[in-house]
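A.B. asks: Quick heads-up: structures coming right below.
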Structure P
Amino acid sequence: MKLKQVIKAARRLAKNFRVTDGERFRLKRFDPHELLEFSSEDKPRAKEALTNGIAALAELQEMLYAQDRYGVLLIFQAMDAAGKDGAIKHVMSGVNPQGCQVYSFKSPSAEELDHDWLWRCMKSLPERGRIGIFNRSYYEETLVTRVHPEFLARQKVPPALVTKRIWDERFQDIRSFERYLARNGFVTCKFFLNVSKGEQKRRFIERLENPAKNWKFSANDAKEREFWKDYMKAYEETIRGTATKESPWYVIPADNKWFTRVAVAAAIIDKLASLGLAYPEVPEERLKEFAATKRALMKR
């Protein structure tokens, strides 16, 4: 399939999950089991769509790298077992590793806690011409930290600054930070992989029963299910507080992994295509040099 056709199809699919006006966002309007443009038996067609998407991403990423003007940051947030790792692995499988960087953010280290909460992510931002991927990110500070206030206490923030407005203030800081990035040519594309509580349970059980997946299981992940409602409220308010036109959220249904990957690929293609990417034009003088070099090579 030609690049223009893939981009057109990607835009049609991606717009269904894009959130740019946070004030109107309500999580209950997004179905974790949604299969837009597909049916539950459409796995083969989805596989073909993903293959086309991966090829398109490779082409767009090459232009991004060659142009060296924009940088792209992809942020993945989700509940455990929603498929972040799998989405990154499959969707980005065709991208040149030289133009892609992946960072996973776990619990902050002692050094990280001695800095502001954006610091560890800021120093991992992508360069121009590259795609940076954050598997979790600074958004943990309005999600996990909000659900577990004891994490906030470890951050050494002066008590006078920890007010009832702290979450609104962090939303404001994130909007300002992402606007700053956008004004410098670094675009941000944020994904919430929206898995249902029932599907998460099924995947946890699968990890327990399948020896090849035992390593993925963490008892702490299962324990976090006790805070499901708190997390859903935190996700909803985070998206409402930080979704903007320049830095949209994509709330992707995650109960069907194959569809999740197609939808994620569509959103990334749509974002890259919106940048007007193209290979740099070679000046006339350089073309003359190329011709002279070619003639010299032909004589040897």
Structure Q
Amino acid sequence: MTTIPDIQSTAKHIRDNVAQVIVGKATVIDLALVALLCEGHVLFEDVPGIGKTTLAKALAKSLDCSFRRIQFTPDLLPSDVTGLSVYNQKTQAFEFRPGPVMAQILLADEINRATPRTQSALLEAMQERQITVDGETKFLPRPFLVLATQNPIELEGTFPLPEAQIDRFFMKLKLGYPTEDEENAMLVRFQGDDPLAQLRAVVTAESILEMQRVVRSVRVEASVRDYAIAIVRATRAHQSVELGSSPRGSLYLYHAAQAFAALHGRDFVLPDDVKYLTPFIITHRLIISAQTRLRGRDAEQIVKEVVDAVPVPVEQ
């Protein structure tokens, strides 16, 4: 039977494996593992050349799961994502040919380059782990994880993700530029063969499903649960916010805190876990007012204000 120490040990193996390719970025890798344990989808948003796609591929190769990649372009059709039924003249019947979404790990590269119609093809898959083709529902393999990337500065030829789809992403992560030492280490690491090609899986799909089940048993005291709810509700009441976090944000924050605690070998959640995870889970769910944007403030600053304002529960 899988235990919390087993989860901590397995996460270390995955982290070390990914670190063979990605220099630094330990925080981002840990957060991606939190999403994996919650079977949540991750949106990597940053400038080109930072390593978004490489990190997603390194994480996928570390898991013994089926992996597919979609390069999103404006001419991509929904059937290119979900698959379609093709008439077989030999059998005189329609046969379903699965699309790349019928995989356990799906890399959606430059997702904001696809049209809204194609983007919406992922909505059902991301939330309900199923697709509907020609009126027939087909369930996706488990675990199912979408790792999407997008470029925030290139606007020409892109289609911003609708709020409904943004809300379905468990968290949004930014990698940021490496430090001078990290960039130097990256040059040395990649001067020979590509380490990504040598990467091997370190955990099976069955183990991941078992860890996901165990994570849900991590204890969350009522005061900590109330603290998470208070943060989310405060985003809805903030004067600079037009639309605060959805109840899905509350649920994701709750589960993320459980997974984060398990990664650190604990079977209970601390208020600090909730406080640390809030920016990654909640920020992309907020719609701030136009006046706030004109003043040069963004959702990250609003979330920081909210977290600082909500009292942290303390032990009596």
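Throughout, read-outs are computed from the coordinates displayed, never taken from laboratory work. Because the structure is predicted, anything quoted here is derived from the model rather than measured. Cβ atoms are built from the backbone, for glycine too; each structure is taken alone.
A.B. asks: Taking mean count of other Cβ atoms within 10 Å over residues 56-63 for each of P, Q, which is largest? Present the calculation step by step, with values, prior to reporting the outcome.
C.D. replies: Values: P: 20.0; Q: 23.2.
For this comparison of mean count of other Cβ atoms within 10 Å over residues 56-63, the top structure is Q.
A.B. asks: One of P, Q was used to calculate helix-only ellipticity at 222 nm (-39500 (n - 2.57) for each DSSP H run of 4 or more, over all residues; to 500), giving -15000; which?
C.D. replies: Working: P: -15000; Q: -13000.
The read-out was computed on structure P.
A.B. asks: Check the numbers for mean count of other Cβ atoms within 10 Å over residues 136-143 across P, Q and tell me which is largest. The partial results should precede the final answer.
C.D. replies: Numbers: P: 21.9; Q: 13.9.
Biggest value here belongs to P.
A.B. asks: Once FRET efficiency 1/(1 + (r/R0)^6) of positions 88 and 120 (r between Cβ atoms, R0 = 25 Å, to 0.05) is calculated for every structure in P, Q, which label goes with the largest value? Write out the running numbers ahead of the final one.
C.D. replies: On the way: P: 0.85; Q: 0.30.
Result for FRET efficiency 1/(1 + (r/R0)^6) of positions 88 and 120 (r between Cβ atoms, R0 = 25 Å, to 0.05) over P, Q: largest is P.
A.B. asks: Have a look at P, Q and say which one yields 22 for relative contact order in percent (Cα under 8 Å, 6 or more apart), as calculated. Don't skip to the answer; put the middle values down first.
C.D. replies: Numbers: P: 36; Q: 22.
Structure Q accounts for this read-out.
A.B. asks: If Cα Rg over 2.2 N^0.38 Å is calculated from each of P, Q, which structure is the one that comes out at 1.11? If you can, show how the numbers build up before the last one.
C.D. replies: On the way: P: 1.11; Q: 1.04.
The structure behind it is P.
A.B. asks: Now for a different question. Can you rank P, Q by mean count of other Cβ atoms within 10 Å over residues 192-199 and just name the one with the largest value? All intermediate terms of the calculation are to be shown ahead of the outcome.
C.D. replies: Working: P: 20.0; Q: 11.5.
Biggest value here belongs to P.
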